[in-house]
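For reference, the structures are reproduced in the following blocks.
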Structure I
Amino acid sequence: MEILHTDKAPAAIGPYSQAIETGGLIFASGQLGLIPDTGALAHSMAAQTVQALENVISVLKAAGLTLNHVVKTTCYLKSMEDFSLFNEIYAQYFKDHKPARSCFAVAQLPKDALVEIEVIAAR
C-alpha cells in the first residue's frame with residue numbers, strides 16, 4: 001500500500017490519509033468543501049460542492065489520475081433538499097464519464113459541512 005498526499009487539497013482532519021493506493025486502485029478519503037489555503041469551508045452548498053470536487057481532483061492529480069479514472073463515488077449531503085443543486089454541479093464535472101455513485105443524506109458532517117465526496121479510482 002502507498003499513502004498519497006498533496007498540499008493542493010486540505011490535510012486530513014483526523015487520523016487518516018487523503019488517499020491510499022493498493023492493487024491499482026486509489027481509495028480517496030471524503031473531501032469537504034474546505035479551501036486548502038485557509039482551511040475554511042466555502043460559503044454555500046454550491047461553493048462547497050465545487051470545492052469538494054476540486055479537492056478530489058487535486059488528490060487524484062497527486063496520483064497522476066483524473067476524474068476519468070473514477071469508478072465509484074460516495075456523496076454525503078446534509079440535506080436531500082440540496083440534491084438537485086448538487087447533481088447540477090456534479091454533472092458539470094462528470095460530463096462524459098459517469099462513475100457508479102451512491103448519495104446519502106446524513107445527520108451531520110465534519111466541520112458542519114453541507115457535502116462530502118469520496119471516490120475510488122482505478123489506474
Structure II
Amino acid sequence: MKYVIMFTSTPALDAEVDPARAQQVYGRVYEWFQEHDAEIIDSGAELQPADTATTVRGGGVVVDGPFSEAKEVIGGFTLIDVADMDAAIALARTWPMLELPGTSVEIRPTVTDYSQFEE
C-alpha cells in the first residue's frame with residue numbers, strides 16, 4: 001500500500017536546538033533514506049522554510065506565507081510502499097529527526113481507487 005509521509009517540525013523549537021546536535025541528527029537522515037530504499041518509491045523533497053510559502057485560499061486569494069494558525073510546518077515528504085499502516089508507522093518511528101523536540105511524521109494513505117468519487 002502506498003503512503004505519503006510528511007515530515008513536520010515546529011520552527012520555534014527548531015531554533016532552540018543546538019546547531020551541532022541538529023547537524024548530527026540531520027546527518028543520519030541520509031543514512032535513513034539509504035537504509036529504507038526498498039520501501040521508498042519516491043524520495044520526495046525537502047521543502048524551503050515556511051516563510052517562503054505562498055498560499056492560495058478559497059476564492060483564489062493569494063497570501064504570502066502559510067496559514068498563520070499553523071504551529072507545525074511540513075519540511076518535506078516521501079512516498080513509500082509498504083504492506084499496511086502498521087508497517088508505515090514502524091518505518092516512520094525510525095525517522096532520525098524525531099529525536100528533536102516538536103518534530104513529527106504524518107502518514108497518509110494515497111487514493112488508489114478513484115471509483116469512490118464517481119457519482
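Before moving on, here are some points about what is shown:
- Structure with the greatest value (metric distance in nm of label points 7 Å out along Cα→Cβ at positions 8 and 72, set I, II): I
- The maximum of relative contact order in percent (Cα under 8 Å, 6 or more apart) over structures I, II, that is, the highest value, falls on II.
- With distance in nm of label points 7 Å out along Cα→Cβ at positions 32 and 48 derived as 2.4, matching label from I, II: II
- Rg and Dmax of the Cα atoms in Å derived as 16.2, 55 - corresponding label from I, II: II
- Comparison across structures I, II (criterion: mean count of other Cβ atoms within 10 Å over residues 24-31) gives the highest value for I.
Every read-out reported here was derived from the displayed coordinates using simple, explicitly stated rules and does not represent laboratory data. Everything numeric in this text was worked out from a predicted model, so none of it was measured. Cβ atoms are built from the backbone, for glycine too; each structure is taken alone.
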